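Structures given as structure tokens follow.
Taken together, the values in this text are just the output of simple stated rules run on the coordinates, not laboratory data. Predicted model, so just to flag it, every value in this text is computed and none were measured. Cβ atoms are built from the backbone, for glycine too; each structure is taken alone.
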Structure P
Amino acid sequence: MKGFFRNERINELKNNRAPIKIPETAKIVLHLIAEESSTIDKNYNIEIISRNPKYLKPIKYIGMEMSHTFDGFLTYTTDLSGGARSYAHLYRRGIIEAVEGSLLKPIVEKKEIPSIDFEKEIITAIPGYVEVFKRINVKPPFSMYLSLVGVEGCLMKLNKEILGAIPTPIQENVIKLDEIYIKDYAETEDIPRLIQTWFDDIWNACGMFKSFNYDENGNWGYGLNSSE
């Protein structure tokens with residue numbers, strides 16, 4: 001069920017079907033899915049979040065608007081045109097879908113992944129979504145998934161030159177990173193270390209053997225790409 005939901009939503013997002021209009025650009029897609037989300041008629045009480053939505057901030061949060069939906073509750077950040085560039089959708093079934101459509105937006109037709117901001121924004125968003133699950137009483141286990149949509153041809157933009165690191169364009173249009181299965185909330189206390197494999201795999205897709213934002217001990221923000 002969990003994998004089916006993720007795949008279904010990725011296919012819909014490829015066709016730009018979302019709970020709110022979002023740019024037709026490359027997208028970051030993050031899912032948190034409760035184990036009980038597949039239970040028939042399972043509905044969590046999301047009213048506590050709709051009354052106090054501060055933990056359900058979109059990825060790359062800059063201001064926030066909100067709305068109820070048929071499936072649950074939505075927060076979003078708008079761009080200058082008034083459309084949403086990022087949203088976080090909480091489903092009553094115990095699912096969070098966060099989609100960001102501006103971080104990977106081409107600049108003068110150049111498709112790049114901003115290597116530090118890309119990882120930082122995901123790392124920053126996840127603790128809030130975990131807190132949402134706690135507050136609506138989702139019991140572990142639950143799963144986390146990261147996907148990239150529309151990224152064929154994207155290059156990893158390095159913060160500095162790194163000997164032997166030569167970015168190459170991503171060959172795939174859609175990248176689905178492996179499930180991270182959370183058995184206990186204690187496992188989410190160090191999010192950067194928990195999700196390092198996701199970032200390593202994305203750097204692999206860009207022709208490099210690991211994320212250079214991590215040092216040799218797995219500490220984020222102290223690697224060759226992020227050090228001064």
Structure Q
Amino acid sequence: MGYDLIIFDNDGVLVDSEPISNRILAGYLTELGHPTTYEESLRDFMGGSMQRVCDLVREKSGRALPEDFEAAFHTRVFEAFRRQLQPVRGVEAVLEKLAADGVPYCVGSSGSHERIRVALTKTGLFERFGEERIFSSQDVGRGKPAPDLFLHAAREMGVEPGRCAVVEDSPLGVQAALAAGMDVYGFTAMTPAEKLTAAGATVLFAEMAELPELLR
């Protein structure tokens with residue numbers, strides 16, 4: 001492998017959570033008087049932190065979301081995750097290949113630590129990471145598209161940013177990785193390739209099975 005660390009986004013890259021969480025988010029925002037479609041949720045919020053959701057809603061409507069918005073949203077999401085969530089097809093084999101080749105990997109996600117833990121536990125992936133290799137936007141001052149999260153992950157893992165590759169499926173995540181000085185591999189399973197290209201993705205791929213060879 002050509003890198004000393006592979007940083008995986010969580011939602012949409014390790015676990016197939018984006019359809020679940022964005023349908024719930026769109027529905028909940030609509031209930032609260034901020035009409036939002038599933039497509040708009042993907043466009044505006046995919047890859048971002050909950051703070052980004054709150055900020056964009058306030059900017060658009062002039063009204064703040066309720067103080068318990070994040071907690072109530074995650075209650076709904078976690079219930080759905082426990083019923084429906086699956087790992088992204090082929091990702092277990094990718095992690096096994098990296099481990100066999102001795103290439104360190106970790107998670108760098110906009111989601112909270114609780115959200116990441118719930119998702120990885122439900123899909124059987126948590127034991128492949130453990131708490132020490134999970135990094136959240138909660139750990140830094142600014143979420144994606146700022147580079148802070150990925151720089152924090154690299155620092156904690158003891159790897160120079162230029163020796164890291166990031167696997168992302170959102171334009172916000174691509175921008176964050178590039179701002180951190182890292183190569184970024186854009187996963188196009190849910191996001192149109194042209195959007196990841198416009199954001200600056202180094203390489204695009206549509207199936208997880210392609211990734212190990214691309215990382216060489």
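Tell me which structure, out of P, Q, gives 125 once volume of the Cα convex hull per residue in Å³ is calculated.
For volume of the Cα convex hull per residue in Å³, the value 125 is produced by structure P.
Please state which of the structures P, Q yields 1.1 when distance in nm of label points 7 Å out along Cα→Cβ at positions 120 and 136 is computed from it.
Structure of origin is Q.
If you rank structures P, Q by Rg/Rh (Cα atoms, Kirkwood Rh), for residues 8-47 alone, which sits at the top with the largest value? Display every interim value, and only then the final one.
On the way: P: 1.06; Q: 1.03.
That would be structure P.
Quick check: -14000 is what I get for helix-only ellipticity at 222 nm (-39500 (n - 2.57) for each DSSP H run of 4 or more, over all residues; to 500), calculated from one of P, Q. Which structure matches?
The read-out was computed on structure Q.
For FRET efficiency 1/(1 + (r/R0)^6) of positions 24 and 96 (r between Cβ atoms, R0 = 35 Å, to 0.05), the calculated result is 0.65, so let me know which of P, Q that is.
Q
So relative contact order in percent (Cα under 8 Å, 6 or more apart), computed for just one structure, reads 26; which one of P, Q is that?
It traces back to Q.
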